[in-house]
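Just so it is clear, none of the values below were taken in a lab; they were calculated from the coordinates. What you are looking at is a predicted structure, and each value in this text was computed from that prediction instead of being measured. Cβ atoms are built from the backbone, for glycine too; each structure is taken alone.
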Structure P
Amino acid sequence: MQKRFLLLAATSLLAASSAQAQSAASASSAAPAEKVDAAAMAKIRDEGMNRSKVMETAFYLTDVSGPRLAGSEGLARANAWAKKRLTDYGLVNANVEPWGDFGRGWDIDKSYVAMAAPYYHAMIGVPKAWTPSTAGPVRKAVVYVNAKAEADLDKYKGQLRDKIVLLPVPETSLPHPNFEPDAKRLTADELQKMADAPAGGAPTAANRPPAGDMEARRAQLLAARALRQKMTDMLLTEGAAAVLSAGRGTDGTVFTTNGAPYAADAKPVLPELEMSAEDQLRLIRLVEAGIPVEVEMETKTHFQTQDLKGYNVVAEIPGTDRKLKSEVVMLGGHLDSWHAATGATDNAAGCAVMMEAVRILKATGLKPRRTIRVALWGEEEEGLHGSRNYVKNHFADPATMQLKPDHERLAAYFNLDNGGGKIRGIYAQSNEAVKPIFAAWLAPFNDLGATTVTLRNTGSTDHIAFDAVGLPGFQFIQDGLDYFARTHHSNEDTYDRLVPDDLKQASVVVASFVYDAAMRDQKLPRKPLPAATPPRAQ
């Protein structure tokens, strides 16, 4: 039965690959047809769909390791576990590799908040990252501070000592009826528009905001940031006990952020919890009605200052071709997360898929010609630090564009970091020469929903570090599901939000792309080298 399945699958895949290759050849008679090993694709599909370990990996990265904020103990646990598991799979040179200095780590030991008067009500609140502990358990009166300008702060002076300060709920977080589902898959029309889109990623003239509006928005954001800093300074001076604020999110979802910098020399701030909008609004209504409100709370956090370095996890499958084994195909995703939940869709899902992809390649016994290197990045959420510094240390510094020897030896980098949805295709990142290659590589998996190559750029994740120095770095197109609506950086980003069949499919597609890139006679085509981009003056 098993041999018959592989034979039938291989035949089917060979037919699909041949059809795709013929289509590509007719489009460009000068370009040779892209070769796809149908038998290898069948082995990858069989292993990944029928003997998957991707959900087991996701469980250890989320439930067992816990939240994985940059520099935290949870991230250190995940790093150590991933290194060992990759070694168990048979990869070599597994290492938790420092990339440079990052800053303070931070962990939550305890967190609790409730309204204690006029009656008891347990509330949803998450400590903002890098904020300190309260002075043990506290029960304090609440003061509502609604300052729209710096001059408004004066009226609160002398009223805040030993009080819990309540801040307004932003207009964008006011609860409202939602008549659309949170979770969505890309439609055929949406995928076709992506396939037809021109290279690049800048807004079109039709949808780009007017320059005046963009400047006004920027000025508004800078003013709000300056006001919040003035307020923080005043609250400390006045001796407030803690702060309750509301960020994005409704229906019990809290999208969390940081309340202080991670720098070792960051200025002090008050303990602060980011609250659910509904709980925050109830407190505000009661206070504005003149009804005395008390909140009891305790946050216990601690900083890790002995080791200020950031780390990436790397491991390899050695290449087997005498001439090509010095070249490298990389795949990766970021392992760090935010702290309100266990970072399942952002981005344990991507890391579990990448670890599963290399497990599949080892389990099938396939022999890649080039070396395959998996990287699980650290400190992505604070600015792609892990990948950017890895590229700077190993390949090139975008500030100078002075290339290191390994720059020439990198064949490709593939990234996954847009939630837990299945792969629908890949962003070619304006690299027109790879479009027909990727179309041929996707052909064996069109029936699994992976069909689309778009020349559009996408940003905000680790492939950008490679693209910035002229290396072929790519992010896959994924179904969004409820990623941005509900789980991205939120208290709901848990294991239960993962869809096993989607992660199995993604693992198979990634393993196939990595294998195809490792077997190709030539490295993937590259775009012209970009100009050096010196850092902006502060």
Structure Q
Amino acid sequence: MTTAPALPGLHHYLPAPSEAAAPQVREADVVVYGATSGGVTAAVRAARAGLNVVLLAYGDHLGGMTASGLGTTDVGRAATVGGLARRFYDRVAAVYQAPPPHWDVEARIAEEIFDGWLTAVGVRVHRRQRLTSVRRESGRIVELGTDDGNRYRAAVYVDASYEGDLMAGAGVRYTVGREASATYGEPLAGVQHSVNHQFERPVDPYVLPGRPESGLLPGISADAYGTVGDGDRRVQAYNFRLHVTTSPRRIPFPRPEGYDPGRYELLRRYIDAGVFELYGRTTRVRGDVFDMNNHGAFSSDHIGANYDWPEADHARREEIFQDHVRYQAGLLFFLANDPRLPTAVRDATREYGLAPTEFTDTAHWPHQLYIREARRMIADYVITQHDGTGRTRAADPIALASYVMDSHNTRRVLVDGHPRNEGNVQHPLTVPLGIPYRSVVPRAAECANLLVASAISASHVAFASVRMEPVLMMVGEAVGAAAALSIADKVAVQEVDYEALRKDLLRSGAILTWPPSV
């Protein structure tokens, strides 16, 4: 696998500029690692409490997936979204001159809103800051180091990275992958039969049709299907959420460096079998701009190619990132140009192109890979499927999640000689689930001054609902408020007075119970 850019200027890892200042020791009340949407709301909320806040962005941009192509927001029950998250979507409505809240947003608009918030409250933002070291003393983080030699010292740290890198560096216990059903008694855990995004017709899976000895086509695993409910370390597939347009100014889907049409032979045969469904989740954001997401049996999800990502170093993640760009850009170029495909398929693909107004510094391709799931902390409270059924209910909620438990496929294997996707879960919640404060703080013996805003303590199944961007914004705000209380009361984050936190969040418009309290 190569780290050469598949598209011009598009990298996961960006080295510090050559003109960067000499390494410094920078001090703050709160350091937030990860400029995701939840990282932004954590920083803004802490700064509004009068704290000196530093936000460390991995790359050049702010806002995570909300500002990197996820233009159509997975909301669930709109009435569960409160606080800064609700104000964000109200602000989007104002920009578009639409009734609030407005759940669809172009990436550049989202980033402008986030950037304006941070500037208004005086958060210091440092870009291209990648974690390389964490120093602890007496159960507390005292300093984190980045690859440009800078060091950051604070009273409280927030890990808002999708991967939970700071959490792991601090020695906090976590898990990766799918628990077995027996772990928490979850029927939807572990290996699952996928119904959605599944092959509707049989397709020959072998390089030479009908000859197993010739090997499997790219994208198909030789692993056994396994037993439903068995756990493993696989994570749901990643992709890029593209901004595409039907405008005459659209940019034709580019041919990536290293393009290999052989990667899509399974799709070609599936189209020959009579199924073409790639655009089923191409959803209008505004006017002629659309959010193109995964849909169907063979689509933009690069199934099975991301298992190393959660615990990989920066170099390995760059390899995986470029492979995902090459796969997805190649997929669209293939569909638009391969002469073996029906003319109707090529014409339908060419009706779309990359939006020229978006991602202008990365070849109009999103700079953020959609990390739907990576590490997940194991805290004193683990959110599970039972929270989504109402069987258990947290006593210390800081936000609500209400979207379906939505996990994308994790594997493509053979069943009776034909390819089958495995791992998709799309199961509605019986009731909006409360995200407890205990799920965002490590166990007391592990780290006394770290809060986790993205890689929170939840099972794979429950995280499939928790992971939605409005939820992570609300969790980020709650974490920022908790950091302020921890500093004001001079207590460990585990000892923050929940009642004080609850009242603080309610004053800010948070929704903590369902139905909402009057």
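Laid out as a table, the results:
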quantity: For 1.6 (distance in nm of label points 7 Å out along Cα→Cβ at positions 335 and 503, calculated) the corresponding structure among P, Q; calculated: P
quantity: Winner on mean projected area of the Cα convex hull in nm² once structures P, Q are ranked, highest first; calculated: P
quantity: Among P, Q, structure where helix-only ellipticity at 222 nm (-39500 (n - 2.57) for each DSSP H run of 4 or more, over all residues; to 500) as derived comes to -10000; calculated: P
quantity: Entry that produces 2.0 once distance in nm of label points 7 Å out along Cα→Cβ at positions 135 and 287 is calculated, selected from P, Q; calculated: P
quantity: Read-out FRET efficiency 1/(1 + (r/R0)^6) of positions 143 and 343 (r between Cβ atoms, R0 = 30 Å, to 0.05), computed value 0.00, structure in P, Q; calculated: Q
quantity: Which of P, Q yields 4.3 [distance in nm of label points 7 Å out along Cα→Cβ at positions 247 and 327, calculated]; calculated: P
quantity: Volume of the Cα convex hull per residue in Å³, for residues 151-398 alone - highest-scoring structure of P, Q; calculated: P
quantity: Highest-scoring label, criterion being mean count of other Cβ atoms within 10 Å over residues 79-86, among P, Q; calculated: Q
